[in-house]
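Take a look at these structures.
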Structure 1
Amino acid sequence: MSNPSTIRESRGSRTAVMALMFLLAVYFLLPVYFLIVAATKPQGELATTNGLAFSHFNLFENLRILFTRSDGIFGRWALNTVIYAVLGAAVGTLISALCGYALAKFRFRGREFLFSVVLGGVLVPTTALALPLFLLFSATGIVNTYLAVFLPSIVSPFGVYLARIFANAAVPQELIESARLDGAGEFRTFFSVSSRLMTPALVTIFLFQFVAIWNNFFLPMVMLQKESLFPITLGLYEWNGQTARAPLLQESVITGSLVSIVPVIIVFILLQRFWRTGLAAGSLK
């Protein structure tokens, strides 16, 4: 029979945890709520009304202004961001999967050393690599091009790590040997057999890469000068820097910020089932 005092302590602990989770949820969701409210207001009411209370609903007009301002440059920024994020995440996921699979299933000299280098790469902040990359890309002449943002985006040490862990856990060596006996080459074995078993990890890697590239700001700021190549983050930053002399840009910055988070939320919701599965497998191993 359970001790009444133990039951009370358990309920008290559960209540405390739920209260803490509620406070954290409010803390993280309050800025999003403020952004939604602000994006629905006319320009003149941003500073004159309660920031957390809805006023005159002007969202559609704000969206029209946003996508027509400066000859529709925001639409170009959005397209650039989609190109950087989708292609970068897709290619980065493929490279991470191939590297992680090779580290997991092939025996060769220096394998563990290479994996140690990958783990070391996880610890290096991307901002620390911006200046060396800029100097390298300047020497090769690809600064201020799509490649200057795309090439660094396809490298993910964490993706390689997760792919190796998941390949070890989810792809039986016997299945690979069976495919080889049936005459399948290494690439066919990977794409026809192994990659299907690694789907949760691949989706997780794609999601992490997509979000990281979509929110990337510092690297494009270092690499790009042409406004037509900007992603949304850098474009909104440029607009925000002009609000002192052009106050009407403030509403477009807020509305653009709201638009920029919608695709990330949609992708996260659609892929969260695979994301949780992939992370759980990586943590258990």
Structure 2
Amino acid sequence: MRPVTEMSADEAQGIRFVLMDIDDTLTCGGKLLASSYNALWKLREAGLKVIPVTGRPAGWCDCIAREWPVDAVIGENGALVFWEEEGRAGGLPVLKSFFHPNAVKNDHLLLRRIRERAFAEMPELRDAKDQFARLFDIAIDFAEEEPALPLSAAERIKAIALEEGAVAKVSSIHVNIWMGHYDKLSMASLFLKRRYGWDETAAGSLREVAFAGDSPNDEPMFARFPLACAVANIRRYAGLIQNLPAFVASKECGDGFAEIAETIVALRQSR
């Protein structure tokens, strides 16, 4: 990974979309920082499309799409996307949603069996407290609240889910488990095509997307986009990520995201 300050002006000038994780990328210790929130505004003011791509639930994404300075939000690791469109002239915006065609509701018996097996093996596990707001996945908390559990516990939960035939991803706080073949990358690609006419097969199109993340569930994005970036705390998970991003910030969490955003905006203004 190269310092994000080594991104070139040509690279920054070609960016149309800035996508980012939320937890421990925009936030720090569970709080959204002033620096990272202000960075979202600066990116939009620079004419870029700003789209968080998160493991957080549908219920949170409704609020984010309505109240944050973003153009859309992809949630539940790619199961859904919410965005606003303008209503009638002078009227109020209208919230729109799209669910991935492969998404399966989280009342599936297999998900229940995975949860029961994991909790029987590791009684210290607990459901994520945002589970009530989820539509398509289950989330098991290992590091959002105390007592924080070791990363090995998260890896074991993931292994159980995979053994049972589900999909599982480890974030910085949760293990997310779902049915259906999709992830952050597949939904991001599908939405950009449907909403903005983006063609990922066109020459140079992958360089139109910048992404910022911090953990293993961001790896598909890191692997796909040449201008993918990470905040400095990605180094905690380096041993679990085969495809690291091209660039890394010098700062952690939300301040690292602000560094990435400020670099992109400054380079775009340098000509």
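If Kirkwood radius over Cα pairs in Å, for residues 68-195 alone is calculated from each of 1, 2, which structure is the one that comes out at 17.1?
1
Which one of 1, 2 has distance in nm of label points 7 Å out along Cα→Cβ at positions 36 and 148, as calculated from the coordinates, equal to 1.5?
2
For which of the structures 1, 2 does the calculation of distance in nm of label points 7 Å out along Cα→Cβ at positions 100 and 188 return 1.3?
2
Who wins on distance in nm of label points 7 Å out along Cα→Cβ at positions 44 and 252 among 1, 2, i.e. which is largest?
2
Among 1, 2, considering only distance in nm of label points 7 Å out along Cα→Cβ at positions 92 and 108, which has the greatest calculated value?
2
Can you say which of 1, 2 returns 19.8, 62 when Rg and Dmax of the Cα atoms in Å, for residues 60-139 alone is computed?
Label of the source structure: 1.
For distance in nm of label points 7 Å out along Cα→Cβ at positions 236 and 260, which of the structures 1, 2 scores highest?
2
Any idea which of 1, 2 comes out highest on percent of Cα pairs over 25 Å apart?
1
For mean count of other Cβ atoms within 10 Å over residues 12-19, the calculated result is 10.0, so let me know which of 1, 2 that is.
Answer by label: 1.
Of structures 1, 2, which gives -10000 when helix-only ellipticity at 222 nm (-39500 (n - 2.57) for each DSSP H run of 4 or more, over all residues; to 500) is computed from the coordinates?
2
The numbers here are math on the coordinates, done by the rules we state, and not lab data. From a predicted model like this one, the values you see are computed outputs, not experimental measurements. Cβ atoms are built from the backbone, for glycine too; each structure is taken alone.
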